[in-house]
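Novice: Each structure below appears as structure tokens.
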Structure I
Amino acid sequence: MTSLAILPPFLPLLLGAFAAIFLRGYLRSILMLAAPVLGAVNLMTLDMGILWSFEFMGYEIEPVRVDKLSLMFGYLFHLASFIAITYALHVKDTLQHVSGLAYAASAVGAVFAGDLLTLFVFWELLALTSVFLIWARRTNKSYSSGLRYLIIQVLSGVMLLAGLLIFAQHYQSLKFGDIGLDHSGMAAIGAWAVFLAFGIKSAFPFVHNWLTDAYPEATPTGTIFLASFTTKVAVYAFARAFAGEEVLIWIGVTMACFPIFFAVIENDLRRVLAYSMINQIGFMIVGVGLGTAVALNGAVAHAFNDVIFKGLLMMTMGAVLHMTGRINGSELGGLYKSMPKTAILCIAGAASISAFPLFSGFVSKSMIMSAAIAEGYDIVWLALLFAAAGVFHHAGIKIPFFAFFAHDSGIRTTEPPRNMLIAMTISAMLCVLIGTFPAQTVYALLPFDSEYQPYDLTHVLTQLQLLFFSALAFVWLNLQKLYPPELPSTNIDAEWFYRKLAPAFIMRIASASYRAYAALEKAITGSIKLFIRNSYDSANQRPKGYFAKLWPAETMVVWVATLLTVCLLLYYF
């Protein structure tokens, strides 16, 4: 008991969610904005260590553990909550307000969990609270996407539960710390179960489509909450439990590279950003896999920055959707004429995610790439360089270009509500502030001791050359008509297995089984009818055959006893 704090870190946001159920109007708005502010102030009062602990079924439970890693994510989630709530103030939907605050509270509770059981509770709450932000759009597509999202998120929770039960049995402890993959026997199975549970929520390859499927179907405001919490909690969990595992390096490289190809051909601009999110998480996973102090600092710093600049891009696209009712690149263009402020803010987010110097993405992404070179992973560095160029193409250029500057779609509207502009402006200012003064902002929160200077000549020149040639390639491809055009289409990747192949396979099996059952039923029914016809003399209107004879009562008793014996034997077997 080393802390003098009164409130658990997640409680202010959770209380705000409960209050939002009953309050209305300006009072609800004020309380919703106050909840993350009070929560952040409460974090400042926390001492390092265990807030409280108790025994449960013979295991030591630590619901709140405070250290520099959890504090950094705690501050991030409160900041993200404040921005997302500001962005959503114009919405008069109790479901979204309550779900958003409860979702944020679940994320905060997860990063301060000191044991696997507490983590599991908040892990499942993350899924249950966030799915309503998808269903709140109230369309058939959002309902289906939300259902698929929930199934996969619950699967992650089941795997985490299986892993923690194995660990509890094997090690007689539920402490949430460095787990690693170096175990044997059942403990190894438990470690891999936890690893895969974290991987699902991180959107690992082949289990990533819950993100690209569900996030674009959420409400314009709900997507901002979704982009801020689930995947970042998973990155935190990997940094806590599996730092330095080499397998994460190669998984992260794959995540950083493969979404580029899907994002380039995607028409839905919010789905482009969903693929871009996987790309950025890949950088973080590589940093965790490298496991050095610089790499881990880079991973968590990039998670911090990604919430802000990816949230900014999601907010600008949400504003476009809110004002025009459209989000496909093939239907947009020319919006800079009627939404100039939103266009400028979108460019700020695009510059940040593309890691332009003096913007936030530069000061964190370069840490991870420098760590890869320092550890001798030259191929990884080259792959990340390719991924950095790719993200500039699909998020840095494609998003603002096709939404605001491509062909004039003829759409004329106005700027979004003032609260949405304020939220986007806060994020844009943070992108510039962090990128210009990293040592005084995000670097001051880093959990591990290391020295790093992003603004040296090599880093700046390398990044500027990369951005220049990427822009040149985009322009050339467009002039040569080689860049994939924005076409009304639906692109399906790994989800094809469970959205196309599995249903078709199951339908064939079900259809064949039904036909076989119907044929068997018809044959049995025909046989019974034939037996009945052969046992009855229709001309004389009486039964016929051996069993139609008159039998003594004792013989019938024997038959009844025999049939009863057969029934009892069948029931027994």
Structure II
Amino acid sequence: MPEQGKNEIPSKLEKLWHSTSHVMASAVKELFPEAKLGIGPAIKNGFYYDFDVKQPFTPSDLEKIEKKMKEIIARNEKFERKEISKKEALELFKNEPYKLELINDLGDEKLSIYTHGKFTDLCKGPHIESTGEIKAFKLLKTAGAYWRGSEKRPMLQRIYGVSFREPKKLDEFLKKAKEMEERNHIKLGKELDLFSVHPEAPGFPFIHGKGMVIWREIEKLWEEEHRKLGYEIVQTPMILKKELWEKSGHWDHYREHMYFVEIDGVDFAVKPMNCPGGILIFKEKRHSYRDLPIKMAELGTVHRHEKSGVLMGLFRVRKFTQDDAHIYCTEEQLKEQIIEVIELTMRLYKKFGFNEFKIELSTKPEKAMGSEEVWEHATQALRNALEDLKLEYVVNEGEGAFYGPKIDFHIMDSLEREWQCATIQVDFSMPEKFDLYYISKEDKKERPVMVHRAILGSFERFIGILIEHYGGAFPLWLSPVQVKILNVADRHLEYAKKIGKKMAKQGIRIELDDRKESVGKKVREAAKQKIPFIVVVGDEEEKQNSITVRDRFGKMEKNIQVSAFIERLKNSIEKREN
């Protein structure tokens, strides 16, 4: 099961960011005494604090809060820690209902509080020495956030911010943040007509025609690579009986993330994962050791319940299509199969320009199926494959799936952000639960090992990553429209159509802009749409039986022969040049 992203905080900045969230909270309390305090942790790119206020914060409110924070920082107030009893804490925070809830959840042990100036907060720390260490900060935005992430709880107002010890670091951060906003996949998805989200289907994205061009091109590459390695491409049903999910263990371990339906008085579940359906296909036949490994791949659509507060574009959704596969092999074949999957993963990533990635090996979690011996055996197989390939990796203790250890790949995009996509999971438990077997050389029943794996993760999320990675300027082979043809005047329209037909016959995706607008305007709009090539035809081009070609970066070539240009395009598309 691919995760939908981690939230690692840079260790050198965690104390600073958490301390700045306290400074922000103290500024809010000075300016808005009626505000009730939620929580204020450090996060991956800064910090936030949640407040219960009568009216949402406005941009002018943020300016006032920033001004007050500067005053608190200038006072260089020390952060002082103190331990108090639960009884003392309940008295101290008697007017802070959210703090009281947290205190009551913490038990009877001693609690720690931190004070700077006149502001005190319930906090385990640690903090910086004093507010004066904060040399540069910025409040970034506000958003609504349900208390403790539950839509059944009150909606609080969350203020996000970031801080640094050096002003130049803040400048660098804000510059990068601006670029990230320009590349935001929700913004570009709308501008480029790739996908949309609607309140009528929260968490269920709508992929538009141009978005589906990207989808199908990725799917085509994915299938080609899998066919080369001998995978069968299968499809399993969306809805399966409750008893199957009980048998697989998903009912006990994953039920809160599943959707349910009753058919003819029988309980069914909409699949959150593809593996049980694939297992039923495996069980359809009696298998010999000669048949193994059996590799089944599926672009399987799954549904998982996510809280409404975390839904975001294509990144956090309730319905998505996994590039799933399940490999059934002998223990002797296991390492070889893991190596093959790792090599396929790296090969596919490089096709999209992801040349840097980090690898994690995750071990047995607290809530798991199977014996210690089985887990150790599976973990060692993954470790051996990584070491044979001489790949660096880190170990995440206790972060494996409930049925087996796993390897996760984190790809690095053009903005140097990490995205967890690929996962390779070894499973000795599911074959046991479903009584899977093959006939050995000795004519005996033997258990196969099952490997669960996904490489892109989900198509929806991967496309979202690609939109931001490329900033919407997809390589030629992935671009929904590869060439936009513009006629200078009406008299050139037939010639423009003739060129368009010639390109379309060669499989090139073209659009003809024959509007009665200036060429300059049409060129600007095509460039804004990130179309790789803009072909302009006028009197000179028609006379020379040629075209003028402009790429999306502004480079122009005149008097180009149509057939030569088509060959150039076809060669680049065929090679899937990035």
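Novice: Who wins on percent of Cα pairs over 18 Å apart, for residues 68-171 alone among I, II, i.e. which is largest?
Specialist: If we compare percent of Cα pairs over 18 Å apart, for residues 68-171 alone over I, II, the biggest value is for II.
Novice: Kindly point out which one of I, II the value -22000 was derived from, the read-out being helix-only ellipticity at 222 nm (-39500 (n - 2.57) for each DSSP H run of 4 or more, over all residues; to 500).
Specialist: I
Novice: Can you say which of I, II returns 1.00 when FRET efficiency 1/(1 + (r/R0)^6) of positions 388 and 468 (r between Cβ atoms, R0 = 41 Å, to 0.05) is computed?
Specialist: I
Novice: Okay, next question. One of I, II was used to compute mean count of other Cβ atoms within 10 Å over residues 116-123, and the result was 18.1. Which label is that?
Specialist: The value was obtained from structure II.
Novice: Same structure again: Have a look at I, II and say which one yields 40 for percent of Cα pairs over 36 Å apart, as calculated.
Specialist: Answer for the origin of the read-out: I.
Novice: Assuming 18.5 is mean count of other Cβ atoms within 10 Å over residues 148-155 as calculated from a single structure, say which of I, II it is.
Specialist: Answer by label: I.
Novice: Using the calculated result 4.3 for distance in nm of label points 7 Å out along Cα→Cβ at positions 52 and 220, pick out the matching structure from I, II.
Specialist: Traced to structure I.
Every number here is computed from the coordinates shown, using simple stated rules; none is lab data. Nothing here was measured: the structure is a model prediction, and the numbers come from that model. Cβ atoms are built from the backbone, for glycine too; each structure is taken alone.
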